[in-house]
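Next up: some structures, all given as structure tokens.
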Structure 1
Amino acid sequence: MTTLVVGLGNPILGDDGIGWRVAEAVRAGLDDPDVEVLCLSLGGLALMEHLAGHRRAIIIDAMATGAPAGTLHRMSARAMDELGARHTASAHDLSLAAALVLGRELGLNVPDEIQVVGVEAAPEFEFGEVLGPAVAAATPAAVRAVLDWLKRPDTP
């Protein structure tokens, strides 16, 4: 498989489940053997290990940048302010950028092209499987953003 789609988050923590929701919707609407879709809870080294071996990847995660809840963010992983993404950085692990550097130094084939689709989450998460209204309303646009990116040609 050449492309990896990763939904990050916790599906029982309200808005933090947006990454999983979007990834599951993408999986349901996709029929492409070259695309693998995963739902993960951890970033950093754990995420980097899943990225290894793919030519390109897209990560979907909840973000906290101070924008209104439901705001859709699209950017390359290189341009991302990692403090805004919930799971690509961790106080107990390496940031995504540091994990990718380490993976490359170890000789792992990690993708050069990594995109991030982030959905601004409400500042406080509550236990439950229900997304807040603004984040739920942003879900179709996030799914479209991922599917549109997947339609782009995979260039080496």
Structure 2
Amino acid sequence: MNTNVKRLCQAAIIAALYIVLTFVANAFGLANYAVQVRFSEALTILPYFTGAAVPGLFVGCLLSNILTGCALPDIIFGSIATLIGAVGTGILGKKSKWLAPIPPIVANAIIVPFVLKYAYGIEPLWFSFVTVTAGEIISCGILGMLLLNALSKYKDKLFD
């Protein structure tokens, strides 16, 4: 199979999975606002395996934010936070798999609380820092690492 087609398909599948998992979290009231545990954020470890995950995660997050009715600053800056985290995972993940979840946790912990304050008026800011960071640790650090370890067995079959 053509490598470009394969990477495009991987990115599209990752974007679709991100959207579906965000909708699942949204059904439980966990995808948006001050307390966020997006199951889809576990996918942010995928750049550890393939560079195709970077655009897939960005597009998935962008579409998820649009489809779940987020405010424009959330659509823009929340998606950029995921993009920064995905790029960072691709870089740090090469050094150690244990570093893979750190970039999305940090990117979202820094950016999203400001989005919550200025787009939705959620205060106090410190509370958003705590809740977003905790949600990211659960999503990326715990669920993401479980996913990374599970996929490691099949990486040669799933990823280039």
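No lab work stands behind these numbers, since they all come straight from the coordinates. Since the model is a prediction, treat every value here as computed from it, not as a measurement. Cβ atoms are built from the backbone, for glycine too; each structure is taken alone.
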Original post:
If distance in nm of label points 7 Å out along Cα→Cβ at positions 48 and 72 comes out at 3.8 when worked out from the coordinates, which of 1, 2 was used?
Top reply: 2
Original post:
helix-only ellipticity at 222 nm (-39500 (n - 2.57) for each DSSP H run of 4 or more, over all residues; to 500) was computed and gave -19500; which structure, 1, 2, did it come from?
Top reply: 2
**OP:** Using the calculated result 32 for relative contact order in percent (Cα under 8 Å, 6 or more apart), pick out the matching structure from 1, 2.
**Re:** 1
